[in-house]
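A short reminder: the numbers here are calculations on the coordinates, not readings from a lab. What you see is a predicted model, and the numbers here were worked out from it, not measured in a lab. Cβ atoms are built from the backbone, for glycine too; each structure is taken alone.
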Structure 1
Amino acid sequence: MVLKFRLLSNEIKDFIREFELNSSHTFYDFHLAIIDNLQYDKTQISSFFLTNSSWEKEQEFCLIEMSDSKYNYSIPMEKAVLGDYLVQPRQRLIYVFDFFNDRCLFVELISIRNGDIAKAVVCHSKGHAPAQLLFDAGLLTDPGIQDE
């Protein structure tokens, strides 16, 4: 099955990206497709969250497993297959790309169709992506620089 997703930003109103991925791809594959398309730094921490219809975070899919605790309910992205969690259109995700400032993209599964694709495909692209880090966006100043 081919899953089609739409990504939107609450910071940049004309930003839209649509991706198609196989249901057998992992959340990590989706993460790589996003950061490659948006030209984000691959070394930054990020996570996906399944949400309810009000965009409230539920299950986390993390880039790096940060705890061995049996109470840690996050699942590593590379172990989570999209088709195991996303089974009907209109399911929602949040993709946190600036972990320390809780900045994100809103992701919705917009369709599911029969078929098979080898790798993620960007099928619609509009607008510039938000800067990955607030410092890059000019919204924070360098703490090492003092105003005189």
Structure 2
Amino acid sequence: MPDGPRHDEDFYAWTQYQAKVLREMRTADNRFDRDNVAEEIEDLGKSYRDAARSQVRRILEHLLKLEYSPASDPRIGWMESIAEARDALNDQLTGSLRADVEAGLGELYRRARRRAELGLSRYGEGKAADALPPSCPYTLDDILRDDWYPEPAAAAT
């Protein structure tokens, strides 16, 4: 069994580790494009990471809209979007990706908050947009928990 993360247990961590190992390998055969192969493997892992981050931002944006928008019609659509993103995350979230998302939750929230603010303002919900909290009010467990949605905030109605 190779050292480092296992492919079938944590794909993202495996890609990052394998890219590092490839770069450190010595090879006498100059036909092998070691550096570019390593970069491609590393980038494949980063695409998984970026997809996970994107799903978290989508969930955060829609959690904020659910909590702060006074509108009733789009609520089911936001809940469907959250459920879909949670399913996608559950399919790909490994220990290293979870740690990455947790470490970057503040920035992910900032970007999701900006999108929620723009979306609310677009539909004349400036008061709701102004009420969005400056820092993330949700834990990663809240973000990932199936069938959990925040209660509407009294200040936004």
(message) Out of 1, 2, which has the highest value for mean count of other Cβ atoms within 10 Å over residues 12-19?
(response) 2
(request) Name the one structure among 1, 2 that mean projected area of the Cα convex hull in nm² of 10.4 was derived from. (result) 1
(request) Could you tell me which structure in 1, 2 was used to calculate FRET efficiency 1/(1 + (r/R0)^6) of positions 36 and 60 (r between Cβ atoms, R0 = 30 Å, to 0.05) as 0.85? (result) 1
(message) When relative contact order in percent (Cα under 8 Å, 6 or more apart) is compared over structures 1, 2, which one is greatest?
(response) 1
(request) Could you tell me which structure in 1, 2 was used to calculate mean count of other Cβ atoms within 10 Å over residues 44-51 as 15.2? (result) 2
(message) For distance in nm of label points 7 Å out along Cα→Cβ at positions 52 and 100, which structure out of 1, 2 has the highest calculated value?
(response) 1
(request) For the read-out Rg and Dmax of the Cα atoms in Å, for residues 4-91 alone, a value of 13.5, 42 was computed from one structure; give its label from 1, 2. (result) 1
(request) Given a value of -22000 for helix-only ellipticity at 222 nm (-39500 (n - 2.57) for each DSSP H run of 4 or more, over all residues; to 500), point me to the structure among 1, 2 it was derived from. (result) 2
